[in-house]
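Following are the structures in question.
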Structure 1
Amino acid sequence: MEEKIRKKAVYKNKVDHYETETYYVTSDGKEFIKEKDAKHYEELLEKQLKANFLWDGIKKINADDFLFFDGSIWYFASNEEELEAIKQNCQFYDKYNYQRIYGNIQVGEWITNIYEDGGDYRGTNKFYTFTYVKEEMTKFLENFE
């Protein structure tokens, strides 16, 4: 992050005078007036870049045409950094759409997410762990015994 100063015109009916203004420029060129906002944005940017870097190395299984999770991809987090990369790339921190979590999302667990579009309203982003799906399927299959 770089701190810069620029002249800012102060208007009434015409340029009355100029004042200097301090602003902050992040590594991707975005400008902020407040230093704390720039720092926060840089932290988020760094997390996303790290997640993107780790993304290719994460174990994945494509469950296309599977009975219950058609078109979903299962991800395996072998450490905290990979878990964070999965969360970042699957919109876990999305503030607009509803988040539903089924199971305990943690390191050492297979995870998938399914997004259901809400049309004109908020969508729902559902996260499932393999352990949760296995337990629920076992309960369901007991009905047939």
Structure 2
Amino acid sequence: MPRFQAEKVLRVTFAVRGGEVRLESAERLEMILPPPVGERPRKGRNGGYWMEVLDQAGNSLFHHLLDYPLRNSAELYSPNHIERVFGEPMDGHFEILVPDDPRARELVLIGIPPHVQPDHGGATELARFAFPQGGTE
């Protein structure tokens, strides 16, 4: 039976206010971090939302898929149809878990801007943050 080692992990909390995202806090943990799901999406080609951890050269070290972090859509169900309706972003919070990699320099939120319908092109950079360094922030 394989033994799992706890890793250094960073739990990062973001606040969404008026459609703008800001890094609110970061907490270092020791836990087993689940691997990313699927291949890393690409800006301009894929839709949806994700966070990337970048190194100093801008290379992606890790990605984390997000489920509508701006909370600007809802699914409407009828007997024969499911439709996603978009509106203004709602204020709130979301958290991600990322590896606490010493090579990490930035966190980048990628997705569809709030006032663009998802079928009008791929995701783009929405926000960029310095990777939290040091202890709990």
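Couple of notes before you dig in:
- Structures 1, 2 were shown, and helix-only ellipticity at 222 nm (-39500 (n - 2.57) for each DSSP H run of 4 or more, over all residues; to 500) at -9500 was computed from 1.
- Computing FRET efficiency 1/(1 + (r/R0)^6) of positions 42 and 98 (r between Cβ atoms, R0 = 30 Å, to 0.05) across structures 1, 2 gives 0.55 for structure 1.
- Across the set 1, 2, mean projected area of the Cα convex hull in nm² reaches its highest value in structure 1.
- Ranked by relative contact order in percent (Cα under 8 Å, 6 or more apart), structures 1, 2 are led by 2, which has the greatest value.
Every number in this text was worked out from the coordinates using simple rules, so none of it is lab data. The shown structure was predicted, so the numbers you read here are calculated from the model rather than taken from an experiment. Cβ atoms are built from the backbone, for glycine too; each structure is taken alone.
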